[in-house]
Structure 1
Amino acid sequence: MSQPITDESRSLLTELRNLLLEQHKLLLDRERAEYEKIHGAVAGPRPLLALVLNDPQFAWLKQISTLVVEIDEALSRRSTAEQPVADALLAQARQVMRPREEGTDFQMAYYRAIQESPDIVILQCRIERLLGI
């Protein structure tokens, strides 16, 4: 029989979620700036949301946003998620949040972003420390 998500895992997932949201914001700002260099300014939050949801240039960011949503669902008050779900989310984060020169589309785009931004590097270090990777 599985056990409920432990307080330790709950705390770890909450901290991870917050770091992922910070990183997602930095990556989104970076990607928006790259987009605007080519296509001109994005006129506000709605057009930006449309780009994030539909433009291939932003598609790689869905890895992080999906992970955040899955963590939120597992930690919600109504959730019946048990410890194996928390363990799987942490394992997934350890896999996803590894920038690589060669790997998934996300890992390669993330690798390039890390090469260009000290702020993204700092957050990556915090994520790695939290996850023990």
Structure 2
Amino acid sequence: MPSEQHVSWDEIESMITDVSKKISKLPRKFPSITTLSRGGLVPSRLIADTLGIEKILVDKRKISSDSLFVDDIFDTGDTFEKIIPKVDNPSKLIFVTLFARRGKKYPKQLIYSKKTKNDAYVIFPWDKLEFERTKN
């Protein structure tokens, strides 16, 4: 079994501040955040609160490129590949994650706070119980 990297709430708050600063430097504002109902929900809420974004859209069939897309980690790239066909203008999409898996090729529109240290499975506070349940 691969090693584990547990992430604390303090680390999450630091990463939220980091990505929010990066988003704020972009030449555009976002009226909403779009996310998936699992890993991206908590970071989306924290980023929305930090940036003053009122609307969070979850599990949409169509995604506006005016909406910021948020997930917890850019790992295999599967989530990005699944959502990009749903975006009205893929070249304008901004994809935000807390972590980016070291050694992967990142899309140009990816904003992240940190690269993973290694290939360890990243365990966020919000998926700790799910991880423990599936580990047994």
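Just so it is clear, none of the values below were taken in a lab; they were calculated from the coordinates. Everything numeric in this text was worked out from a predicted model, so none of it was measured. Cβ atoms are built from the backbone, for glycine too; each structure is taken alone.
From 1, 2, which structure was distance in nm of label points 7 Å out along Cα→Cβ at positions 22 and 110 = 1.0 calculated on? Answer by label: 2.
Comparing relative contact order in percent (Cα under 8 Å, 6 or more apart) across 1, 2, which is largest? Present the calculation step by step, with values, prior to reporting the outcome.
On the way: 1: 34; 2: 29.
Max of relative contact order in percent (Cα under 8 Å, 6 or more apart): 1.
Looking at mean count of other Cβ atoms within 10 Å over residues 46-53 over structures 1, 2, structure 2 comes out largest. Taking 2.9 as the value of distance in nm of label points 7 Å out along Cα→Cβ at positions 54 and 78 derived from one of the structures shown (1, 2), identify that structure. Going through each structure in turn, the value belongs to 1.
Given 20, 47, 21, 10, 2 as the derived value for P(r) over Cα pairs in 10 Å bins from 0, in percent, for residues 6-69 alone, which of the supplied structures 1, 2 does it correspond to? Only one of 1, 2 returns 20, 47, 21, 10, 2 for P(r) over Cα pairs in 10 Å bins from 0, in percent, for residues 6-69 alone, namely 1. Have a look at 1, 2 and say which one yields 0.40 for FRET efficiency 1/(1 + (r/R0)^6) of positions 30 and 118 (r between Cβ atoms, R0 = 30 Å, to 0.05), as calculated. The structure behind it is 2.
Suppose you compute helix-only ellipticity at 222 nm (-39500 (n - 2.57) for each DSSP H run of 4 or more, over all residues; to 500) for every structure in 1, 2: which one lands on -9000? Answer by label: 2.
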